[in-house]
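Presented below are the structures under discussion, each in the form of structure tokens.
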Structure 1
Amino acid sequence: MLADLMNENGIRKACIVDDANDIIPELKDLTSLRNEWDNLLDDIPQNDDLITAISEEIPDIDMSNLSVQDIDTKFVQVLWSLKEQFPNELTAFFEAYDSTKLSDARYVQTLKKFLEENNFEVTTVGRDFKHVASTSDIIFIDLFLHLDQSEDNIDYTVGTLKDIISEKADSPPIIVLISRSSRLSEYADNFRDSCGLIESGFFTYRKSDLEDTSKLLFYIRKSLIHYRDSVRVWGFLNAWEEHASKAVSDTVSSLKRMDLLDHNMVHKLLLNDEGQSSASYFMELFDSVLLHNFESQADIIDAAKELNNIDFSRAPTIQGLQKEPLQDLVFKSVFMGSERFRINEKESIELGDIFKISGRKSDESDFLQVETGNDNVWLVITPSCDLVRSGVTNIGLIKGTLKPVSYESWSADTKSSTPIIKINDDSFSIKWDIKSFMTYPKSRLQELLTNDIYCRVAKLREVSALGLQQSFTADYSRVGQRAILPSVFKTPIKLAYLAKDGCLREFDNQEPSQGLCYVGARNTKWVNFSQGDCENILNSLGGLDIDEVYPQAKSNLSKILRNPYSLIEAIERGIEIGSGLKDIKLDESVLAKIVIGEPQGKEVSKLKGIGLIFIVSPLADEE
């Protein structure tokens, strides 16, 4: 199976990058030995032969005044070359380095043997890895390429990998970040983002787990299964990034031909009569031109078309890395940037403006203020042409109610809702009461804005504002909008089994879950398991005593224990969940159940023949 995937994707050459492959140390490998350095520098001047040997390699050195601050990599390497000649003086000093190198070298050999057994062409290399890694299809790279484990280590690694990836834009390598450091997960997010990788083309692996060849094989196979689709996504992002500057350059070039005279004449012949500000008009004009030039980039369109070829029947395993919340993309696609507000005066009123009371009411008899609560906002739906030409004395407003965003409240209905709005960094959805339309004097609303009784909290993009406007006027004539992206929430998942006493027992020592719950249209919920969750499953099952399991469930659990990866295979595409117990199947065989929240009595009784259940803990916090 792995051989077929390797041939299908052209993945053959593997590279193991680790400083254990470098025999000679550098200064950064020994920076933690402060006391040892002090002692060594005190002892060296007492040994004339050692001083002579060092001076032959570094003629200008003055050992009598040498301090720790004066040491460089050249000095370290000279000492290393002399350690066989002066074992009593130098061997003990390099003991810690030799011991660590020996340990890491074992990891490298274990990984190399495993890859070669699976028909990879394997090359090992140290810190100077670009010339080798640039021709590799899958790169296993140590997080820290010096023993000091400093930030500079990561910067060097990231910079080199970025160069390699940019040179292989059509077939970027799979990157596997490996380390014995407990800080591996801490650095994984920034490492991935800094290299410009996407999660399905990148995963992390602890060196201590290299002995578990089944687990390593599983994750390599998953990466190969999704390699082509990962390349399609990466290619689209790369094309967009590469050619965005061309679109901007084309836009700037054409718009620079509009000089001061053109602005003057547009104002005199158009904007002055329309009553519209130059800033707002030209921002909208330039936005449209820029969008046109983006859409005219053939390479971006070609890369986008490749997204149609993704096999969506296979979902990659979540690794628990920080994801860009899709809710943020929804918000940015629906609303203008907050800085755009500064173009117009505080009291200006335009289609799509959303106003909220500032916290204090100035007139309890004012019917707009009477109708406004702290959780209400008002949307301006008066046609733009009426507003800019100062042809109206009353403003058309629709009332909305704010509700904190959660996976329970997410709605993709744009006919009467706005899925997300951010106010002071808090996320809300807006339920619009189309029947609560009111007209309000324009001059009075401007006065309330000037006096900070109401304030503009957001401005809908025109297509979204028009959609709500048309929902009010007539459903059949509303402007169509793009489907709203699903929202995604962190959703801890715990594994439990039915014990012989008929009670549920959660497995001990499960690492924190990084599961995700995607909420789509009609509140459909889909749970995806992370790499950490899969490891929790394998570790938990590995320590399960079958005699502690409910008698009727022993048969099913024994089958799973013989092949725990069958359960991983059953969940790797994600599981649709609902209000009650759901089956987790593989080839029509029910292996386990899954439920939102703690299962109740009747639900527990349904586990007697299964014995295994995933408990999903819903979180209301938006991600």
Structure 2
Amino acid sequence: MSVVSKIKQVAAVAITALYNFKIDENQILVNATKPEFEGEYTIVLFAFVKQLKKSPEALGKELGKFIVEANPGLFVGHNVIKGFLNLSIAPAYWTDFLHQEFANETFGKSPAKNKKVMVEYSSPNTNKPLHLGHLRNNFLGWSTAAILKASGNEVIKTCIVNDRGIHICKSMIAWQKHAKGATPESTGKKGDHLVGDYYVRFEEDLKAEAANVYDQLESRELEGFTKEEENKIMLLVDALEHAERSQNKEKYNEIKSQLIEIARNNTPIMKEAKQMLLKWEQGDEEILALWRKMNSWVYAGFDKTYERIGSDFDKIYYESDLYLLGKDIVEEGLQKGVLFRKDDGSVWIDLTADGLDEKLVLRRDGTSVYITQDLGLAQLKYKEYGIDESIYVVGDEQNYHLKVLKLILQKLGAPYANGITHLSYGMVELPTGKMKSREGTVVDADDLVDTMIEIAKQKTKEQGKTEGFTEAELTELYETIGLGALKFFLLRVDPKKKMIFNPEESIELQGFTGPFVQYTHARIKSILRKEMPKALPLSPDLLRLEKDIIISLEQFTTVIEEAGNDHDPSKIAIYVFNLAKTFNSFYTEHSIANAETEEKKELRLQLAVLTARTIKIAMGLLGIPVPERM
């Protein structure tokens, strides 16, 4: 049990004993004591003043006296500052903790909780390679799963592959038109890159054709359109001309966007893609054979990227196997009156009472939309694994969709509905702005990893730190530093926040970076190669920085628990950076090899061992290895 948990427990006991008032210990707020005050931890008293009818000062004095006297082995003193009860922990507690844990190989891990959690992440499309946005998704998902496992949960890592739909057909059409039978083998390209090139090529063809169709719309040449479509287009063209004459730029751009979309959807190449999708759904063997072949290229490419970035899954679901799922749930919803059918035959849910709006769950022709499929997949996951919590690692543009999914299942009374959680994260942008897949302006994941490793190589050579390494060891080191910098930079930010990724900044040896933490670990291991502790009992005589490190180490298990509960790996990144920073401050001021006494040397060696192990475990939870030498 952590010190903070113990403080909450003894405070709850004290309040009951002193005032005959029962309180849930989880309601007691305990913070780290501010550096300018005496003590290590502070109980915030304001929440109980009114209930206990005591002034903050009186409450603090009575509570502090009782807690210290009742727990002499844990506390040595207290003081009260304006409604805050500061507690001083017995120095022997810290040294006993260090001595007990420095040899504990399972340090940081919690006992099993009998809770089963599924984490779904990555969710790639098979029309393009993984990009920078996918990297943040993969790192968040993998790390969250690792943290939850360390917190005592049974964890299943899953991925849903979007392997069907119009976007897949676009790559297939462009390949048919331009590839002349090109394959990954004949071109020397990774399969996902090859297919992605044809997705971009489709967009180029589409743009050219759409420009021609747009000119026809503006000229009111509407051959091939239905009467209803003609009327809509004529109204839009009239409105466009009016907006241009009145110099209403905002309105002009809005209407032009609508006309461009109509033009895009009525190009010959887009009609071909739609026809191909229809044939796919009808089971056309020639189309299916091409689809399987191109998808196999993409999967082989994905596997190489996943292996390189350290991302893996226990189960992979494919949209092509699932897109018909969920229709039975829709039927159940109609029978229960949760869903309703409109006059055109489409099925909806009315969520206006929940602060949302009406949501389509089945098209009028009976075909599925994404929410239909997701309803079916949520049910399938529960049937297959009996999960208590299902975490979806999905960008914040899907906040509404995931909210609707959970609401529908809750209204249907699904036993797994309340366990659905959206780990919503902000998009990653570059200093140059947003990325666009269909325009080919995304930052490719493989290229970015290569760039990071090359920057790591350059920086390491500039530092002159390659002496004594073989070429194979240097290759491994550059990859460790480069990938570590990338992962740390993408994980150090609260997932909910958008972020700008700067490769050069991420790989600096100083500052809030992965290489800084990796270097600290290597530095400690260098110290320990010269001398290891003898596992002797420790004197409770602690200097400030020695105690600061031990306090930080003692908090590790609690930080893991909080990061798991909040689905927030940035808490681990912040923690391990601060731990590394504190150790570096300590080592700058205090020698280990030439410590004042043998007792001090033993203390500091045990401190170094546990700090290095904690850094390694914490970075491991982020999916980042730490080198023994740098």
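Here, each number is a calculation from the coordinates, and none is a lab measurement. Keep in mind the model is a prediction, meaning the values are calculated, not measured. Cβ atoms are built from the backbone, for glycine too; each structure is taken alone.
Between structures 1, 2, where is Cα Rg over 2.2 N^0.38 Å, for residues 556-611 alone highest?
Numbers: 1: 1.13; 2: 1.44.
Ranking 1, 2 on Cα Rg over 2.2 N^0.38 Å, for residues 556-611 alone, first place is 2.
Taking distance in nm of label points 7 Å out along Cα→Cβ at positions 228 and 604 for each of 1, 2, which is largest?
Top value of distance in nm of label points 7 Å out along Cα→Cβ at positions 228 and 604, among 1, 2, belongs to structure 2.
Can you tell which of 1, 2 yields 7.7 when distance in nm of label points 7 Å out along Cα→Cβ at positions 52 and 244 is derived from it? Could you put the intermediate results ahead of the total?
Working: 1: 6.5; 2: 7.7.
Matching structure: 2.
Where does the value 2.9 come from, among 1, 2, when distance in nm of label points 7 Å out along Cα→Cβ at positions 116 and 564 is the thing being computed?
1
So distance in nm of label points 7 Å out along Cα→Cβ at positions 284 and 396, computed for just one structure, reads 4.2; which one of 1, 2 is that?
Values: 1: 1.6; 2: 4.2.
Answer for the origin of the read-out: 2.
Given a value of 2.0 for distance in nm of label points 7 Å out along Cα→Cβ at positions 316 and 428, point me to the structure among 1, 2 it was derived from.
Among 1, 2, the structure yielding 2.0 for distance in nm of label points 7 Å out along Cα→Cβ at positions 316 and 428 is 2.
Match the computed value 16 of relative contact order in percent (Cα under 8 Å, 6 or more apart) to one of the structures 1, 2, and report its label. Numbers along the way, then the final one.
On the way: 1: 10; 2: 16.
This value belongs to structure 2.
Which structure, out of 1, 2, was semi-axes √(5λ) of the Cα gyration tensor in Å calculated from, if the result is 55, 38, 24?
Going through each structure in turn, the value belongs to 1.
When helix-only ellipticity at 222 nm (-39500 (n - 2.57) for each DSSP H run of 4 or more, over all residues; to 500) is computed for each of 1, 2, which one produces -12000?
Only structure 1 yields this read-out.
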